[in-house]
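Structures incoming, each one as structure tokens.
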Structure 1
Amino acid sequence: MAVQYGLRTRDASGVVTLDTTITPIRSLKMMQVTGNGAFDQYISIPEIQAQSFVVVDSLQNLGENTYSPQAWYSTGTLQLRQPYTNTWQVMILSQGGEPFSAPGSYGIRAFNNDVRTQIDAINRVLTVRYNGTFSIGFQGPGSGNQVQWGGADFAAPITTYERPLIFLNAENYMMVGNFYVLGSPGNWTGFRVKAWNDPAHGDIWLYPMIIKWFCASYMTPSTPAGDYGASVRDASGNRTFVTTANLSLLNGQPANNSFANTGSPISRPNFYAPSQQMPWTGSYSDYVLANALFSCTNIGATTQPIRANFGGFLPNNRVTLQMYCSNGTGINPLTANGRTLFASRPMKPF
């Protein structure tokens, strides 16, 4: 066993509540940017560093037509495609390891065989708020019954300005799209997602898709640390981290442009959806971020301006993430490149 350095805490029953050999996600910066109407807009953001990855999310609720722009990033620069003149939420995330971000800040940092953990008094970790399961799609061969929409209503609203992040997984096959979050900034109340199961994927498309989900946000619950564990507060005394919370962990980070045009497209009269794929983690324990990946794209002045991005996991396959973008014809199809995503799992089992 490799030598380990850092911090591990347990609760009164002996269950590990924090282990810095596992990398939690932390936020380097949360900000808003406004589109200038250009087709491609380049925005200087010095906080985007070599280790960063960026999630660009909508702050709107347009129902199933809620859309996010395609986004690419490099060190110091964010590129948005067709941002219009809307305001977008930008979350710059990292695996940790950068210097503490402000003079006089403090916290916990650990390095374990290239596994980096940093929790400080400025940046908040991503905390699991709610979780559950739902079933969508056809309910069995010959049933004729299709549950087209699934999702959940939160037990209480999430009051962050940013949309909470929704992560999806499935027992096996998952093909979903038209994702949106209910509510508005400061009052997010739930989410919805649409079934896009397709006969191109074999007989499994006739059976229910059992979807597992969890919701995470950057507001650490006010749960006390108790007699065991650790907590971090900012200079004003507000708790930014506590080991009694369940963290959403970074378990796989793609390159910012890692979808390839490969696989079989879905093609039938008056419908065409090109196939894009990227390597996935291989684990059925990993959830995929839904916010930008499964929301729509708005391409502007055409007869079909809103295009649904849909995809997920092919039957019995966790080494590939499969995506499509709906199109009325095969002319000028869109691709999934630039859709920001990452793999995550809860630190503590549900």
Structure 2
Amino acid sequence: MNGRRLAAGLLALALLQGCAGRHGEETPEASPATVRAQLLRLLPAQAKDREGWATDIQTAFEAQGITPSKSNLCAVLAVTEQESTFNADPQVPNLGRIARSEIDRRAARLHIPTLLVDAALKTPSGNGQSYQQRLLAVRSEKQLSALYDEFIARLPMGNTLLGGLNPVHTGGPMQVSVEFAQQHAKDYPYTYDGTIRQEVFSRRGGMYFGIAHLLGYPAHYERPLYRFADFNAGWYASRNAAFQAALSRVTGASLALDGDLIAPGAIMPGSTEQAARKLGVKLGLRNPQIRSQLALGDRLAFEDSTLYHGVFALADAAAGKAVPRAVLPGIELKSPKITRKLTTAWFAGRVDERYQRCLKR
């Protein structure tokens, strides 16, 4: 009996270690050299410094205890190819002008006079150019972030005028969130002199935190497609969007399938919470219980809640079959860098195409 329990426990642990789906064989005992060799075969032909990419990816998998299955490796390679085509410091057209517009927008929101921002940026920098001239000349997010750090450090009242206005929120070859990296830096395996923000813009740091964001949480998705959507929209967004769809079905409420069960910092109930409250009596839940269970939306534990089970039981009964437990969130992508209408579903689909090609290599 003890042996059976141990085997069951090991199986459960394997399922929770970031598997991207049911595709690809698992290789938990693969040596670092074997994983690097596999990556060299899987990397797309256009990737330069293939040994360097293979080493940084293998190190990130090992440091985080994520199984280096072919499925997981291909998931990482697919996202990286989509986000940067394996360029550790990708170029962004018109980045300087985009950044200045974003700084002005944020300054206006914080009621900082434009004249003060203009005066600060016209200050001569160390190379004789004004900071405004250097800002308009940047070509990559790494350059922009470093220049902004210099703004803060060297300009008179730099932190007062520009602190919090850094327009760069994602970076590196996987375009991972700087805030996410700062929150998950405790076990970062590298020694570094600067900041975690600066590490995000390195290949090793960008891959480490990008892999953590993509695979570093347990999920019950049957297809990696939904992890790709979560990478863009946030952990469990696809599961939560399916919950919203089920909730809409049983209550008749029109809900945005965005995966946000409770808006960050929200005091008043949002549309999803209001819809869930309609089922309170039927599910035996009071409003505070509904709020506390919806607050589990960024964790696997939400799937163990009375609210989750109750809503899906009602939805399954209404449909006469099991309704989906994961759907692509209906989110339009917003960013100063995006010049056309794109969605999370579009992003996930493009990454999945690259993932399927990787599996065939």
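Out of 1, 2, which structure matches 151 when volume of the Cα convex hull per residue in Å³ is calculated? Of the structures listed, the value fits 1. Taking distance in nm of label points 7 Å out along Cα→Cβ at positions 129 and 233 as the measure, the highest value among 1, 2 is held by 2.
Using FRET efficiency 1/(1 + (r/R0)^6) of positions 49 and 65 (r between Cβ atoms, R0 = 35 Å, to 0.05) as the calculated read-out, with 0.85 as its value, let me know the right label among 1, 2. Spell out each step's value before the answer.
On the way: 1: 0.55; 2: 0.85.
The structure behind it is 2.
Could you figure out which one of 1, 2 the value 3.4 for distance in nm of label points 7 Å out along Cα→Cβ at positions 57 and 145 was computed from? Answer for the origin of the read-out: 1. Comparing FRET efficiency 1/(1 + (r/R0)^6) of positions 265 and 321 (r between Cβ atoms, R0 = 35 Å, to 0.05) across structures 1, 2, the highest figure comes from 1. Just checking, which of 1, 2 has the largest value of mean count of other Cβ atoms within 10 Å over residues 137-144? Once mean count of other Cβ atoms within 10 Å over residues 137-144 is worked out for each structure, 2 has the highest.
Quick check on the output: -17000 is helix-only ellipticity at 222 nm (-39500 (n - 2.57) for each DSSP H run of 4 or more, over all residues; to 500), derived from one of 1, 2. Which one produced it?
Details: 1: 0; 2: -17000.
This figure was derived from 2.
We did not get these values from a lab; they are worked out from the coordinates using the rules stated. Keep in mind that this is a model prediction, so the values were computed, not measured. Cβ atoms are built from the backbone, for glycine too; each structure is taken alone.
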